[in-house]
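Before anything else, here is the set of structures, which you'll find just below.
Please treat every number below as a calculation from the coordinates, not as lab data. Quantities reported herein were computed from a predicted structural model and do not represent experimental measurements. Cβ atoms are built from the backbone, for glycine too; each structure is taken alone.
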Structure 1
Amino acid sequence: MILQENYTLSNGVEIPKLGLGTWFISDDDVVKAVKDAVGMGYRHIDTAQAYQNERGVGEGIRTCGLKREEIFVTTKLAAEVKSYDDAVASIDGSLKTLGLDYIDMMIIHSPKPWMEFHEDDHYEEGNREAWKALEDAYKAGKIRAIGVSNFQKADIENILQSCTVKPMVNQILTHISNTPFELIDFCKENDILVEAYSPVAHGELMKNSEVKNMAEKYGVSIPQLSIRYCLELGLLPLPKTANPDHMQNNADVDFAISAEDMEVLKNMEQIKDYGDASMFPVYGGKLK
């Protein structure tokens, strides 16, 4: 059962192979979502300062009935935090908001502030400073693992050139019809686990007839096929939902996709439009 399986990060810390994403789940609603997920076997919860639900995630973890060490919690340093002092304060802020003694993993949410996501400035110095703050918190035992998100090869190389602790993950947009294979290979070569957010393409794959036909062939739902696709590539999918039925469905992925069908899925025509989500910079649009 996938919920009982782990990957091992480069520092030896184990991380559950499937996580619950909490983007767009309110601070109040996320308490129940976390408890529901934990009740059905999830042990990996992903939040972020930008989601404005860290308090609720922390409450869900503290009141779910499990020991703290049984749950892996990831949060993210806000994309706008690009100085050492701000990052130190931000890390401590997350610990306080979550109400936890430590964070299992903290990652830089984006190499650039969201409003400048499509600009040319890579914030190299700012990312090195933010990374130094994460390293120091890691060495102090406040965080068990550290990583990045939405980082391209050049952004990662900037960290690798000066770090004393290498990034352990890179969390990126990855799904059928949008799989950045070169970046994934680069991460793997550097012992960086790739986490796949929006594995169902923010719902857009539900409209894809080719994916629908493939899912029917395997007798699974489109989300199940999409999540299994990521797992077959050695990635860690983070499907987001507050719906218990969807949580259960997303975790029921103990089947294998044939090599031939994986090739079809890998080469599927890329999504051109993410609908309403296109306003978010990671889906190709610019923040309005």
Structure 2
Amino acid sequence: MRETRAALLFISPWIAGFLIFTCWPVLYSGYLSLTDYDVINDPNFVGLDNYRQLFEDPKIGLAFRNTLIFAALSVPAQLLVSVALALLLNSAVRASGLFRTVFFLPKMTPPVAVGILLLMLFNGQNGLINSFLGVFGIQGPAWTTDPAWIKPGLVLMSLWTVGASVIILFAALRAVPQELYDSALVDGAGWWRRTTRITLPMISPTLFFLVVVDSINALQSFTEAYTAFFGSGNTTYSNDAALFYVIYLFQQAFEFLHMGYASAMAWVLFVVIMAITAVQVLVSRRVVHYEGPRT
């Protein structure tokens, strides 16, 4: 009991912060979702009107579609690049510590800076990406103005911050027993067979964790797209292709002061994320390998 009290005392600042700055705002937003609230006047209870309005707002469907497309493209891309870099890092004999630092450093870049960097790299006229493609005689697309290329450009830019996933996967790779690879080599298994039959199954719990986390992050994507397509003041083209759900939620809450409607949007997004995560958990029971017995 003495150790328990000491532990609670040490984590009490976190508990207080969680209750005040996370738990209470979440619960209060549930109440606000049932009201008409513009921040200036007192909340006016309207029941489920905000939720009914969600089904009548055409931009909700557009924002959801953009968000789901981005998530469906970015999560597999980030996972593939992270696995490839982690495998390369695991095979490095020398300077592995240096490469770990190099891979992780871009993660430290502020998201706003990443959004500005996107405009610089993917500018259709003089961006670095199209300039590089021009060296090989390839006409680069209008990444930031063509609606068909806006989301692919954002997906490519999301690969800038895969460093944390690379480090997590590298730690998982280092935990794979070497005896398994030695036995496979004795049996004549090649690199591809060792990777698909040993490496990937043994790190599948880590892969599952990254899929869940990356999916949640993708569904809440905001800063980079907002900075690049909504915060720059550029109104010479339509940015509907970059209108993600959280960006539209932000607009409703802080630009139009429809705080009750925005709270309803937030709760719908919470339910969607929980549903997608539940499906991923159910699927993981068939595809994720755990060494010990599951309880």
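In this comparison of 1, 2, the computed figure 3.1 for distance in nm of label points 7 Å out along Cα→Cβ at positions 49 and 241 is attributed to 1.
With FRET efficiency 1/(1 + (r/R0)^6) of positions 89 and 185 (r between Cβ atoms, R0 = 41 Å, to 0.05) derived from the coordinates and found to be 1.00, which of 1, 2 does the value describe? Derived from the structure labelled 2. Calculated for structures 1, 2, mean count of other Cβ atoms within 10 Å over residues 73-80 is largest in 1. Comparison across structures 1, 2 (criterion: relative contact order in percent (Cα under 8 Å, 6 or more apart)) gives the highest value for 2.
Here Rg/Rh (Cα atoms, Kirkwood Rh) was derived from just one of the structures 1, 2, and that gives 0.94; the source is 1.
Assuming -11000 is helix-only ellipticity at 222 nm (-39500 (n - 2.57) for each DSSP H run of 4 or more, over all residues; to 500) as calculated from a single structure, say which of 1, 2 it is. The read-out comes from structure 1. Assuming 1.00 is FRET efficiency 1/(1 + (r/R0)^6) of positions 57 and 169 (r between Cβ atoms, R0 = 41 Å, to 0.05) as calculated from a single structure, say which of 1, 2 it is. Value 1.00 for FRET efficiency 1/(1 + (r/R0)^6) of positions 57 and 169 (r between Cβ atoms, R0 = 41 Å, to 0.05) corresponds to 1 out of 1, 2.
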